[in-house]
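Once you scroll down, you'll see the structures, which are given as structure tokens.
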Structure 1
Amino acid sequence: MLKNILTLLKNILFKKSSYNGVILDEINPGLAHYDLVFDIIAGGKTKDESFDWRTYAGNFLNQKSAPTCVAQTCRNVKAAMQKKQIGEHVYISPINNFFEAGGTQNGSSVVSNLNIELNRGGVLEADKPYPDPNSYTWEELKAYALNVDISALALAKHTKIDGYSYVNPRDKSAMIDALEHSPLHLIVRMSKDWYKDRVYGHGYTDSLHDITLLYIDHYGNYHIQDSLGYYEGFSGHKIVDNGFPQSYILSAFSVRDLPDDWKAIQEAKKAELAQHCLNHYGQRRDFAKEQIVAAKMVTEFKKFNNQSVWEAAGRFWTILVNMGAYGGYSISYHKNGKWCPGDIINFVYHWRRTGKLVFDPNKLRNEYK
């Protein structure tokens, strides 16, 4: 009887957590941005549809009640790429990847899972099969997932990726280009109509989910591979309609190989954009002031609790610090006792929505008056 009660409680806990499989990553100024590294011009000419990975996609693996969607997408992306490259699917173990990446009952972060693939490689699913989560307590599931033979770790080295990068989902040219090289992680806000074969985005929820983007068709529909099964015989394939709200699509990540000098390439691109700003507008550098501005920016941006906003902030971080410390740009302010977003927050939001800059960061703020 006690065991049955514990199992019931465990199942309720799993079911509650399974709808929030993505934990937000921190603001990361060091994250690779696809368009900068690969010189993609936002809004430039591009094809109407992407490369189609659907014929290379592997089998459907139901995550069931465990919040492992990010690790499941790692598995799906790797399987499709290996099928195209070597003619057969290679599956990595999502349950091992999830716990190695610090997964909790609230899910795991995209960057943490990708770092496992980058630094160690994914343990093969054959060496650590996906269990029925309802047959384990959380601690039992974790112990099972992390108990891996040395031989399995040796094989994992052969599944390593050579880089990953953030792709702005608002930038069609970058998305289409990125899909030439790999399926994409697509982080979305699950709508209330998610459990259908075609999702239109009806109804707001707070639940975040990572899915595998396989193909963008001529009409702008997203063809995906999901890891949540909701009826017997579900293949994992479904369509996110082109009317799905853009605000529900938070982030995308590519696992295209990065060049060895990608950091230098990215920093050079930023310097092209804002050289005068990065030179502190000709003023003497004040480290203490920069630290104050940076700390306030972290506080203000974290109020939004929004992955895409944080990623956009990380992209421009050093530029934004200089804009705030030397350029006269506000972060936020209060008017009539009400909090208002300032120049820097508006800068990030405008770029996130449009891919364009609302301010030229090489100009002082007072030059706009």
Structure 2
Amino acid sequence: MMINRRLQWILVFSISLIAIISRLKFNGLVLNFDYGIYQPDGSHYAYRTLIFLGVESSVAAERVVDWYQANGVKNNNFPPEFLTPENTTTWGLVAPRILYSLISIPFVHLFGISGMMVIPIMSFILLIFCIFRMSELLKRQSIGFLLILVLCSSPTVLRWMIANITDSLLAALFGVVILLLMSNVTNRKWNLGIVFLIVLTSMTRFCLPIWLAIAVVLWVNQTRWRSTTVLITSIIAFLPTYLYMPSNAVLPANSEADFIPKLFLLARSFFAVGFIEVAQLAALDRLLLVTLVVALVVALKQKKEISSKYFLAVTLAAWIIGAINGTFGVNFRYQLPILGFASWVILANSTRFTDWFSGRGVDIVGKKTQD
């Protein structure tokens, strides 16, 4: 069965649009979980955008507080001082994350604080585009279409991707990273592209472990110069985060612990985060969990494949980021960047499925078929 390329993309974006509209229309408190589109963390980014627009600090803080009291779902009542630089603990974490607020300026100028939703929506669309583009490059559009269906029907993905926080933008940027990693461009263009993406992601939120993981895979894969570029650039790009980093950045709930006890607490957090995140997906989003398990099993079985190396390395890095934060039960939020890498693994190893979208099929035992 042959479906032309234009129709494929129309279907993909139609499904994405339905998912976006349903998320915007149906959101709120579910089983005491905040599935609202205006998350508490988003208040900081709305405040920063208003500051960039020239609004005076106290006025900007009051506007955000009023907005959340009217539109927030949970933890929506907080004092204006919670948003300002005087609150050094929280400000130190969000101060380096300026990209989301910067690129939201025109939309907030036009639509007010609700304009903060534009970038997350565009980021979700960009991630969908990247995944389906991967499927085109690998000639696995039918599998790409199934992955899009999974992501667009996932309450977890929609919860964090269509919300006024930085996680959506970060996941989308790493989708672009994958396309660059898959490309055959010259070293000069590759280096310029990767440096640009490292800077953008580092201005979005803390992601140094992910870039270190990518650098390791590049080094193991005999691309030493590219690995060195990623390593040096990511460390330099991390410096603003390091300089602003508050004393409780690592395991904030145990900020008073001494160094040695904190190491043991960090190890405990590493295992606890993994268990609780999987348990939450098993309870709330089984289809996404099955997809991730399939990617993991395939990656372990085909561990010599480049897509598998990236997926395993980035998954470990995202797991470490979650452990450093130490917040349990955040429903896969800090692991969103692995979605693109999981999709890459599945697409690159899906030769036992019939690719009826592209008309170049493979039967269930791996034998090529004719149209």
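Where does the value -21500 come from, among 1, 2, when helix-only ellipticity at 222 nm (-39500 (n - 2.57) for each DSSP H run of 4 or more, over all residues; to 500) is the thing being computed?
On the way: 1: -11500; 2: -21500.
Derived from 2, not from the others.
One of 1, 2 was used to compute Cα Rg over 2.2 N^0.38 Å, and the answer was 1.05. Which one was it?
Details: 1: 1.05; 2: 1.00.
The read-out comes from structure 1.
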remark   = One of 1, 2 was used to calculate mean count of other Cβ atoms within 10 Å over residues 72-79, yielding 28.6; that structure is 1
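A value of 14.8 was computed for mean count of other Cβ atoms within 10 Å over residues 152-159; which of 1, 2 is the source structure?
On the way: 1: 14.8; 2: 21.0.
Only structure 1 yields this read-out.
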Comparison of 1, 2 by mean count of other Cβ atoms within 10 Å over residues 136-143 - largest value held by = 2
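Rule-based calculations on the coordinates, nothing more; no lab input. It should be emphasised that the depicted structure is a prediction, and the values quoted were computed from it without experimental measurement. Cβ atoms are built from the backbone, for glycine too; each structure is taken alone.
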